[in-house]
Structure 1
Amino acid sequence: MAEIDVAEVGVRGVNSTLHGLPEGTNETDWVILNPHGYHSIACGLDEHLNVAIKGHVGFYCGGMNQLAEISVEGHAGVGVAENMMSGTVRVSGNASESAGATAHGGLLVINGDASSRCGISMKGVDIVVGGSVGHMSAFMAQSGHLVVCGDAGDALGDSIYEAILFVRGKVASLGADCIEKDMTPEHIAKLTELLAAADIEADPSEFRRYGSARKLYNFDIDNIDAY
């Protein structure tokens, strides 16, 4: 397992090293030391790498990830795993605003809490939060799944499209066009799968499902008051 010390080579040195690996490299296991909350660590990775970051990270860690398995042993700043395409990003602590924003695929796991706008405009990513999420989470969420094992703040799922939301705790309020829906056996099975993938123990039967009422993005004059 190779180590890179951010204190010695800087963020550019870290990312250059990871991006400079030859295609199909056998050097797949990396440890990043002393991240010190710096921004944009391990962004845009497109190889099957295992990257363990030993400490807190700043903005956009793991952004644009493809294929890599990234773990953050600490807290993450704004936009962790932003625009992720595939692979996995795991945060052992809390995440700041806009976690998983615009992400198209892969799995984002936050063991602690996530701040506001978690999953904003998500486009296929699966996000599992062990704690609670802040206001406007899943705003304009298009597809994918958001699992919240704690509570959700105000305006959950505002202007949501076809993403599916599972919340175990209390929801402060639902956003425009977001409604509670029935939990079918199919949804229980999917939620069970997501919790297992995230290594989070929770009873799927304790969750409620939320999704789109489909009154905003399919215009109907009878729904004019919803706009």
Structure 2
Amino acid sequence: MAGYKILIVEDDGAIARAQKEHLEQWGFTVRCVKDFRKVLSDVAEFCPDLILLDIKLPFYNGFYWCAEIRKFSKTPIVFVSSADEEMNIVTAMDMGGDDFIAKPFAFSVLTAKINAVLRRTYSFSGMGSLLEHKGLRLNLSDATAEFDGAGVSLTRNEFKILQLLMERAGNMVTRDAIMMQLWESESFIDDNTLTVNVARIRKKLKEIGVEDYIVTKKGIGYLV
């Protein structure tokens, strides 16, 4: 699930740094909140894909911030707290939390929980709003691709082709399968048009810093 952005809201500096270092080793992009009066500013500026939120915080507790975040964002929130009494867990879920991890915890548990929430939220079945592979993110709601903060818009055919390849990441997709998929979506393309569209996708990805993303298997198809 590498490539996703995680915001850590944890006032214990040592714990926050340990979480950040661990998650960065797994390929996540991580930011830690520094000013606990301005948590919403970090959420709005960083646009995280997931938030790790402690309950006991300076100024306002995690329940307050969860409620405030839910006023403008559906970003999944995982509470991480030593305050693991049943009432706190129930309250966390009622306030809009997506999961709860009790301190102390093993980093393997933290990673597993985060990956599970990300899978549920950003489904590769097409039901979610985002596909991610090798750091490239494809937004299904507006047909844009993003890498390392840079974005590019795709045409309908370019989007459909890249979506199919990313949904089957790691597997060869034949040219016939791609053309059949586009025909079923009423995008009538032939073999030459497919070649042109793949070339255009590669050019656009190169513009945002992604090279050699789509691999050609001559006479067979494509692979990401």
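Values quoted throughout were computed directly from the atomic coordinates according to the rules given, and no laboratory measurement underlies them. Just so it is clear, the structure is predicted and the values come from calculations on it, not from any experiment. Cβ atoms are built from the backbone, for glycine too; each structure is taken alone.
Out of 1, 2, which one gives 3.4 for distance in nm of label points 7 Å out along Cα→Cβ at positions 29 and 133 as computed from the coordinates?
Details: 1: 3.4; 2: 2.0.
The structure behind it is 1.
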So percent of Cα pairs over 13 Å apart, for residues 69-116 alone, computed for just one structure, reads 46; which one of 1, 2 is that? 1
Supply the structure label, taken from 1, 2, corresponding to FRET efficiency 1/(1 + (r/R0)^6) of positions 141 and 173 (r between Cβ atoms, R0 = 25 Å, to 0.05) with the calculated value 0.65. 2
Rg/Rh (Cα atoms, Kirkwood Rh) - highest-scoring structure of 1, 2: 2
Out of 1, 2, which one gives -4000 for helix-only ellipticity at 222 nm (-39500 (n - 2.57) for each DSSP H run of 4 or more, over all residues; to 500) as computed from the coordinates? 1
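When you work out mean count of other Cβ atoms within 10 Å over residues 109-116 for each of the structures 1, 2, which one comes out largest?
Checked 1, 2; max of mean count of other Cβ atoms within 10 Å over residues 109-116 sits with 1.
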Taking 10 as the value of relative contact order in percent (Cα under 8 Å, 6 or more apart) derived from one of the structures shown (1, 2), identify that structure. 1
